[in-house]
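The following blocks contain the structures, represented as structure tokens.
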Structure 1
Amino acid sequence: MGRAAVAGMVLALGASVSAAREIPKAVVVLEGLTAPLPDQVPEAEPPRFALLEDGQVFVGGTSRLAAGRLTKPEARAIEARVGALRQLPAFGPSVALGAGPQRYRLMLRKGGSQDVMITGDPAQAPPGLEPLGSLLQDLLRFEHPTLRPWQPAAYAVIARDGKLAGGCRRWTFAESVTESLFAPSTVPASEAETWPTGATPASVCVDDKTYVVALRPLLPGERP
């Protein structure tokens, strides 16, 4: 199976995983849904940005996370910008920002649950959607003096039938790999120390079958 086929399979089957994802006590969560490189699994990336009700904030990349804490005024400022988005006439379940391959999922939880699928370059937001484009750009490059590297306590295992270029590794987790084919299972971080995490998958061989396996970092209280 070629790279394009694997990537297409992961994107199509991984959409249901992303749709079911929930982070307890989240105010706003931004996920990237575009694979950074061929064969990578965007659904296994940590959130690009997540703000929780207590002011804790997480900022993610391809595989790793940093965590910090906002002051109440800082958190309220973000909440106010999110609230203003809900008033935009063009803001709805699906929003196109113009040219660009980017795909994002913006999850709003405080003040009413709302999921928004966004396509296009935030820097090219059309008239009427400039506040959305501006917020996305700020969240994607978010910095704060309290941010420090953060290690999750567990990972969600996303497995699919498939094969990557090169060799494959042995399955080392207690649960069978087939348990994660239709719904992600959970493994503690201590069991995943030698595995690639986030969007970078591993090729796994079990008996005469091969699988593409990615480990998504779980935020506090999150269930796969």
Structure 2
Amino acid sequence: MKAGDEFVPALIAAVERADFGEDRSQGHSLNHDPATRAIQERFVSYANRDRPNLRLVLRDSSDSMQRALAAQVLGYVAEKQSGVGDLVDGMSDPSEDVRNNAMRTLLVFAEATPTPTRPVTRVPYRPFVPFLNSPVWTDRNKAAGALAELSKSRNRQLLNTLAREAIASLVEMARWKSRDHAEDAFTILGRIAGFSDEALRAVWDRGERETVIGAALNRH
């Protein structure tokens, strides 16, 4: 908890300096900012030393702040696959902060760069889909980010599920005025419509969102 209390102001200070750099290649976040990164490196130690207790806290603590921190720190375990089930369970937590951290941790798992000693972490897509229709902004934002990553493989079952169950929400999100927050939904719609990622980038850069939105709706 002390490390968690130190993490938030360190991160805010880094953001205020526009130091947004972040390395996710190992499947957990290590910020460029030295102060923030030093705390995250402590998380690595805690996660691998105290994983059983972190799992208990995420599942059973009556304190939502403790559950949210457990979801964050569990992302630093060396064996990422071992934490997937706990974090998927954390996505059903009544606290939006816990859900946010659990989804973000799983998203970063999915973004890890595979190596001979670090296999791809299998993150299920199905638990994220309902959160695209949530009234809570953080649910929708994190679910869209995770599904944009997980749909890179163009898994047709995933894309069909998204078209069937969340097309209206994806269209709404792709029209958000904040470009940074609209891009994941736009990307997912483009994949539903059959655009290559290169073509999507060109359409996005031209500001022609409705071209992709219309194509996805027609494909659906």
Structure 3
Amino acid sequence: MKFDILTIFPDFFHSPLKQGLVGKAIERGLLEVALHNTREYACDRHKSTDDAPYGGGAGMVMKVEPIVKGIEAIRDGADEKVILATPQGAPLRQETVREIAGFKKVLIVCGRYEGVDERVRAFVDMEVSIGDYVLMGGEIPALIIIEAVARLIPGVLGSALSAEQDSFSNGFLEFPHYTRPEDFRNMRVPPVLLSGDHGAIEEWRRRESRERTLHRRPDLYEAALKEEKKDKGCL
């Protein structure tokens, strides 16, 4: 899978894309990330990518021409989807990550300052937000999208089961995990995990997953139960 990133700060990505499983996936050719500087598509000799907003107000707005010229120059056919990282977009949920993972090529547009000229939106396929807060720009959201999608690319994780059991994969939060030592400052690993009874362990994990979701994210709990019943043909 290939990601193109359109940003005024391409150097922002160099170190993160060399780390961990994402870095290894790039080295192994499972994932490709190409960085593009928005300033290369600017129309004036100063390579300006932002300007004062019409109507007045604080801050600067990303100009439409460099972004659209960049999209048109980078986009490799109709099969490359264009995503605008913006706090006004749809929340990034696991189902959205799965949808993006189904694309062969993705171009992520990183805004800055007060946002992008509204006319940019006519040239994107999706608008994605990583949460109800405002960052300096779209570079961190772009990295989050890449990492979330990379986990679903076959061969990136050591075990495909890891992605299947992650929080949100089935609508519920993930069950608790433990490793050595068995006893740490009088906090012991639940005995069922040491029992060797795989059926009991699976049931414990299922119960813990649901209880954790109910207490920490009751908003997710009801939706996940409803979806589970639908899958079983109970609705």
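One of 1, 2, 3 was used to compute volume of the Cα convex hull per residue in Å³, and the result was 128. Which label is that? Structure of origin is 2.
Calculating distance in nm of label points 7 Å out along Cα→Cβ at positions 29 and 117 for structures 1, 2, 3 picks out 3 as the one with the greatest value. The value 3.7 for distance in nm of label points 7 Å out along Cα→Cβ at positions 149 and 181 was derived from one model only; which of 1, 2, 3 is it? It must be structure 1, since only it matches.
Assign the value 24, calculated as relative contact order in percent (Cα under 8 Å, 6 or more apart), to the correct structure from 1, 2, 3. Value 24 for relative contact order in percent (Cα under 8 Å, 6 or more apart) corresponds to 1 out of 1, 2, 3. Here helix-only ellipticity at 222 nm (-39500 (n - 2.57) for each DSSP H run of 4 or more, over all residues; to 500) was derived from just one of the structures 1, 2, 3, and that gives -21500; the source is 2.
Computed from the coordinates by the stated procedures, all read-outs in this text should not be read as laboratory data. All figures in this text were calculated on a predicted structure; none of them were measured in a lab. Cβ atoms are built from the backbone, for glycine too; each structure is taken alone.
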